[in-house]
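S.K.: For reference, the structures are reproduced in the following blocks.
Every number in this text was worked out from the coordinates using simple rules, so none of it is lab data. Worth saying up front: this structure is predicted, and the values here are computed from it rather than measured. Cβ atoms are built from the backbone, for glycine too; each structure is taken alone.
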Structure I
């Protein structure tokens, strides 16, 4: 029987406990650290409100700090005897501090308890994602600079369309990844509102210091209406997963390109042996498994997003146990996108480029639009020039091929194939780093203040 904090404390039937807990134990171990930090903020608020004496607060804070250190050392874990991380923490405080431990839940429900732990976890995790996104963008900057003078085809409909460059290919994916920081920051802002004091969604008849608790925990502010805290559950996790899908989608598209361009039929990019797997039967094969799995994992993120939206989108107001099922997908999504970003940051710099194959693919056919504009610059209306060139190509009169310098030299406008704005994008990446570091500092400083001066 699991020890529970609700009812008469007699515990739960084993089958019921297993069904209601589901896979929560594995996720709650990850949340335990953040649950302790949230509780440090909560007891500080109880002391400020006069609901704990100074001595009681000191003792609770010291024990919570020991718990935090023990989690870091692997000495404090959620066990099968605990219903969840919240039970594990309260049982430990009660076992060590007696009746004082029983005071820790004053003015708090497991609802706002799990929400503050989850939001602290999400804030920290989203900051890690932001740093990883910028890291992947920088690997693309480096790749693009190394090959910025290499022309290659640009594609529409998976067909050669116009001249491009390896530098522009890299810059394009770097920029859309940096764009993904916008949705991630929006999700961060949703998580950056402290729910403590909302209890089960209707507050508590106590003089709770909600603003000071929010400040102590490094939040941007409290969630104002206590009922809004419960109404935002699932919505927050959905927003997080949607922002992760933006990243995953761009990584999948990039991976798709690498798969295509490294195929024998194209040969623009070269997969080094240590980035490819072989075949158990075909000795000549170099399979792009790393990139295929990156492409596939974008589908996993889409599925997790849909899962959370389906669970949370079918509920009326107030708390429902269904919301428990949004926690795991959000954490799994973060793990998955982190792994995708890490792998692409490693893989992209190791890609080779076949300069000759790239150049050979930019033949006269791809210069049809260039020829149209040559005539436009001579005074011909665009549509007239377009029809003339189209008719000539149909008759077999293809524009002559140009060398890379000529192609890139005609594309020197901002963001063109010959000037892919890599330096400008680097500035945006640096600004992103500053923003991430500033918000990370707010969170880390809050944790340091809460644990300052307490024995380990």
Structure II
């Protein structure tokens, strides 16, 4: 039986409190890598202990098998548990035993017809919608079906307490032409448009930056197509770095062997196409390489946080070749999840509780750091000055090609004491109209922003 961590116990207490307040369909948000399955297993154990039935829904076989194992280890009564893939249970929904509690994993998918068919069949059951990212791609959000949301402990807090590993984030020069990206029916970019947008030199860039930034680390590469995954793995192997490509068409035996060899550190790199996202246990990942863009906040957090399993002395490495952080911010930034579940048009970055947080990319080492971490004008990772320099072609991969706008912004920060002062602060730490005006100038905000914030703070 698993010993629950403090934040997991708190999550269960909040769930019980919500149920006592007569909420029936409850969203339960908890970040990736925080043991949501263990929490669900404990809830299932308590439910079956009271002779009540539990149903567990998931959409992938690998995740199902892993979850059932966890449920068994936690002491859930198997005679009172119905666990299965939603695709399977939908087909025999009329024959399923009536559950008292339904646990839905990766519940940002719960608006799909297959899920709804099952949930609507059992209108009296308590439904707990577990997800790391309750925000969905598109206008329709989980407020369509849920009547409460419980927000777990933040990524930043969990990192401070040692439950998640700290990380360094790197964004090498643009290997994608974002203008060529097109969204498909799912809301995310189409494979064809990602193929067109991808710089053919990216395969070499990925290996070069891995060798420079994360040499020797166990790494998972996320890409968008089987062809690109094969090419990336081939490039790693040609450089003497053991790599294996796996995708949805890879036979289970071969996939399991690749994962086992990776866990035992017989191979360094796992290149995959959307396999190692939700639920799959890969505890020894120290580096994540994103070789595809996405419009999905859920995917972004699953990608970027795959490497955050803690270990003493560990600092994880995230290498983003697709500029995803520009859309979503840092993985550990606080997000307003209660706002995220409201239907309507929302941009993922608008969910950040401090959207004005200044982030700077070092032109030398490509580290992405908060402006507040920049001391004495130097990058906290490589120690090189954050300065304007002559732009080099992207193909050189030694320096990021700086635009005139960026050059001017950096130049002004270096020269202006007030800009330097506010660059190290959050919005909550600004106390005068001059500071607000400097902050707005630094971030390119409209004039009305200063007035709004000043009024809210009581400055005017």
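S.K.: Tell me which of I, II gives 5.0 when you compute distance in nm of label points 7 Å out along Cα→Cβ at positions 380 and 436.
M.R.: Working: I: 5.0; II: 2.8.
Label of the source structure: I.
S.K.: Now a separate question. Could you figure out which one of I, II the value 16.6 for mean count of other Cβ atoms within 10 Å over residues 220-227 was computed from?
M.R.: Numbers: I: 16.6; II: 22.1.
This figure was derived from I.
S.K.: Another question about this same structure. Match the computed value -0.49, -0.71, -0.91 of log10 I(q)/I(0) by the Debye sum over Cα atoms at q = 0.07, 0.09, 0.11 Å⁻¹ to one of the structures I, II, and report its label.
M.R.: Values: I: -0.49, -0.71, -0.91; II: -0.39, -0.65, -0.96.
Checking each candidate, the match is I.
S.K.: So, one more: For mean projected area of the Cα convex hull in nm², for residues 60-155 alone, which of the structures I, II scores highest?
M.R.: Values: I: 11.1; II: 7.3.
Structure I comes out on top.
S.K.: When relative contact order in percent (Cα under 8 Å, 6 or more apart) is calculated for each of the structures I, II, which structure yields the highest value? Present the calculation step by step, with values, prior to reporting the outcome.
M.R.: Numbers: I: 20; II: 14.
If we compare relative contact order in percent (Cα under 8 Å, 6 or more apart) over I, II, the biggest value is for I.
S.K.: Also: Quick check on the output: 152 is volume of the Cα convex hull per residue in Å³, for residues 212-339 alone, derived from one of I, II. Which one produced it? List each step's numbers first, then the result.
M.R.: Working: I: 152; II: 123.
This figure was derived from I.
S.K.: For which of I, II does helix-only ellipticity at 222 nm (-39500 (n - 2.57) for each DSSP H run of 4 or more, over all residues; to 500), calculated from the coordinates, equal -20500? Write out the running numbers ahead of the final one.
M.R.: Details: I: -20500; II: -10500.
Only structure I yields this read-out.
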